[in-house]
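In what follows, structures are represented as structure tokens.
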Structure 1
Amino acid sequence: MFLLSNGHILSNLDFWMFFIPTIFILSHIVLLIIIIPQWLIDGYFDPRGGKQNRYKALESIANDLGLHNRTVSPQKNLNFFSWLVYQKKIRDYYIPYENDIGKIENNIWDTDKEIKPDSIPRYFYGAIFSKQNLLDILCTKDSCKPFIMITTQRIRKGKNNSAYYRILHLKSHKLTFPQCNIDPVNEWIDSISPNQDDINFTSDEDFSKKFDLTGQDQLKIRALFNKDIREQIAKNPNWTWKFENECILLKYRIDIQELHNMQDIKISFTEFSKLHNKLEKIDIPNGPSKDELESDKPKEIINKNLFKKRMTTFGILMGCGTVLTFFSLFLLFIFFVRIDFRFFVQGVFFMAIGLILFIYGKSEWKRNKELKTNGKVTES
């Protein structure tokens with residue numbers, strides 16, 4: 001009202017000709033305040049030679065493992081513009097590697113990245129807003145068979161936090177694998193709410209408790225994951241594996257100490273190589289018959305105590321979901337009375353959580369009820 005009553009400023013062309021450039025300049029001053037300290041630390045100074053020492057350590061590890069260090073060598077004493085150009089070249093360099101890993105992980109955000117033409121806006125805005133997920137690359141030559149790559153992946157968790165993962169990627173020249181995933185699981189959670197698609201083994205209860213093995217072609221997967229393969233994988237219960245066509249991908253989380261000293265790389269590379277050697281010895285066509293593979297498939301039979309735990313847990317979830325749903329309806333009622341959108345947002349939020357808890361709890365409660373109906377709940 002103040003603006004409208006004082007000369008209709010908002011409809012004044014001179015006002016917008018002054019206002020828009022001012023906002024543009026002020027916003028870019030803020031961006032410069034954000035990016036200049038990053039340039040000074042990353043591109044001009046190298047405190048204690050940390051980046052150079054890390055690069056030399058990667059060189060040493062690569063030589064010991066018979067690999068090539070394809071990590072971009074660190075630079076310092078760069079002026080501001082040279083640093084912006086250098087940052088874009090790094091991002092462009094890692095794009096093909098990110099696409100390869102993204103395809104195996106089924107990450108739609110990291111499968112179709114393209115290298116954009118150079119330009120000043122891409123230098124500047126890319127240094128602020130573009131994310132570079134891979135930090136270093138050790139690998140064999142492109143023509144080498146099998147092709148092996150070791151890299152470090154950074155996944156941002158919120159504004160200032162990141163989680164780091166070590167990734168080992170192999171492309172075989174003579175092996176083909178059924179598509180499947182191996183994910184670590186919490187034994188207690190798995191006993192209460194097991195994954196319906198999990199492929200378990202009667203003969204290997206330890207592996208079945210530690211991991212969820214999932215995939216479409218169960219017979220081929222069972223034939224591939226024989227006793228030796230399962231024992232090799234079970235040595236590292238916190239590692240995640242993916243198999244697809246000619247590719248294997250190993251991924252595990254590392255802490256800050258491992259990020260800097262990289263002592264885990266040689267250990268994981270050795271374990272990875274052992275698994276690959278064992279996989280090469282498997283002869284699926286002449287392996288166990290279909291009946292033998294099916295006989296190792298467990299039936300879901302649970303004891304009465306576990307049944308009671310499950311029913312109690314999912315009953316509580318249903319109850320919490322019901323309470324939250326009614327609470328959200330109360331908030332929505334207040335919204336319609338007061339026309340206050342704060343209550344609308346809160347109502348929708350609590351309703352979403354309540355419905356998720358209720359639907360999930362009901363589906364699992366019903367499934368366990370069917371187990372009892374079918375006589376799969378025993379005394380022991």
Structure 2
Amino acid sequence: MKKIGIETWTGGTNYGTNLQAFALKRQLECMGYQPSIMGVVCHNVNYLKYPDVFFSYISKKISNMWQRHVVKKEEKLPVKDEKKFAIQEQIFTSFCEEEFHKLEVRNMRQWDHVKEEYFAFITGSDQIWNPEYFQNSYMLDYVREHNIKKISYASSLGVSALSKKARKKYRKLLKSYSAISVREQSAADILQEISPVKVQVVVDPTMLLEKKEWDAFVGQAEVDPSWNAQQHYILCYFVGNKKEYWSYVDKIEKTTGYHVLTIAMSGNDVQETYQTIYNVGPREFVWLIKNASIVCTDSFHASVFSIINHREFYVLKRFSDRDKGSQNTRLYHLLHNFGLDSRFIDNAYGSFIREATIDYLLIDEKLKELRAESEVYLESALK
């Protein structure tokens with residue numbers, strides 16, 4: 001069985017990050033490959049000759065340490081539910097340990113073994129090519145062997161433009177790729193100007209798996225009885241922290257009379273007005289969306305799973321389009337692809353006009369078509 005290394009994000013408590021990695025890994029397994037998620041890669045290169053590899057490795061380590069220690073301290077608020085957040089983190093840790101075999105390469109001897117066994121490396125999805133978070137390893141700078149394929153699958157820029165400096169760096173790193181695909185058309189337009197090969201647009205890995213596969217996935221979810229999920233409920237999951245979100249949720253609640261459940265990921269998300277729920281890992285996240293009457297979110301992947309599970313959903317605007325770091329393009333692309341532009345709520349302080357009916361027969365046909373095109377790309381790239 002041929003082995004493939006996947007360079008992508010995993011870990012932390014981000015649902016989309018872990019679910020997209022799970023989906024790409026599962027898709028490759030279904031295609032008959034043996035994939036591994038790349039962990040630490042620091043083989044014994046000549047750092048004087050290749051200083052970029054050394055600095056990429058060091059900056060990645062510093063970034064990870066900063067995320068663990070500094071960011072968590074800033075986000076940590078004096079909430080009485082601190083233990084519940086700790087349990088939630090452990091659920092994610094257990095999921096990652098169970099689902100992701102991490103390939104660690106710490107010296108030249110290990111790398112010699114890897115390059116004999118692995119015929120391809122894939123840059124995975126999510127915003128791994130966003131210049132705000134970019135590391136050279138995200139474009140496989142550590143793979144220097146010409147006989148090993150380097151491809152990308154649904155990598156996302158997350159932004160609508162690249163600086164001159166970023167374009168120069170990306171141009172250099174993409175030269176050794178044999179196949180490149182991205183998640184958004186805007187990213188394809190930007191990268192095509194600097195790419196040596198055609199840049200294709202494919203679906204997010206989570207959309208490669210059919211609904212029946214996700215139904216099997218949530219079959220292992222541990223549903224907390226305190227969620228009262230047997231009744232009609234509005235599921236709220238917000239990555240951003242904006243007051244106007246809750247103004248909109250309040251209007252949906254008053255219009256429908258449905259119970260509100262909100263998934264908490266930090267102290268910012270604890271709501272006194274509505275029921276805050278914990279113990280929500282990746283499986284429970286998909287289960288909650290699948291069984292919700294309405295989903296209200298600002299999240300790309302919550303929107304994806306709302307589409308897969310035929311939910312009534314509303315997407316609130318997290319960024320101003322004028323913001324340099326705006327990530328709106330990925331949601332614009334997703335919704336436009338399926339004729340769901342009206343699901344995007346530009347002004348959460350505005351009135352709530354319910355649109356309960358969505359033509360999912362038409363959307364399923366479109367998704368089937370896009371999935372097939374994406375599968376053809378992946379099969380061709382790995383030949």
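Where a number appears in this text, it was derived from the coordinates with a stated rule and is not lab data. Not measured: the values here are computed from a predicted model. Cβ atoms are built from the backbone, for glycine too; each structure is taken alone.
Assorted remarks:
- At a computed 15.1 (mean count of other Cβ atoms within 10 Å over residues 128-135), which of 1, 2: 1
- At a computed 46, 39, 17 (semi-axes √(5λ) of the Cα gyration tensor in Å), which of 1, 2: 1
- Test item: relative contact order in percent (Cα under 8 Å, 6 or more apart) calculated as 11, pick one of 1, 2: 1
- Entry that produces 0.93 once Rg/Rh (Cα atoms, Kirkwood Rh), for residues 240-351 alone is calculated, selected from 1, 2: 2
- Structure responsible for -12500, with helix-only ellipticity at 222 nm (-39500 (n - 2.57) for each DSSP H run of 4 or more, over all residues; to 500) calculated and labels 1, 2 on offer: 2
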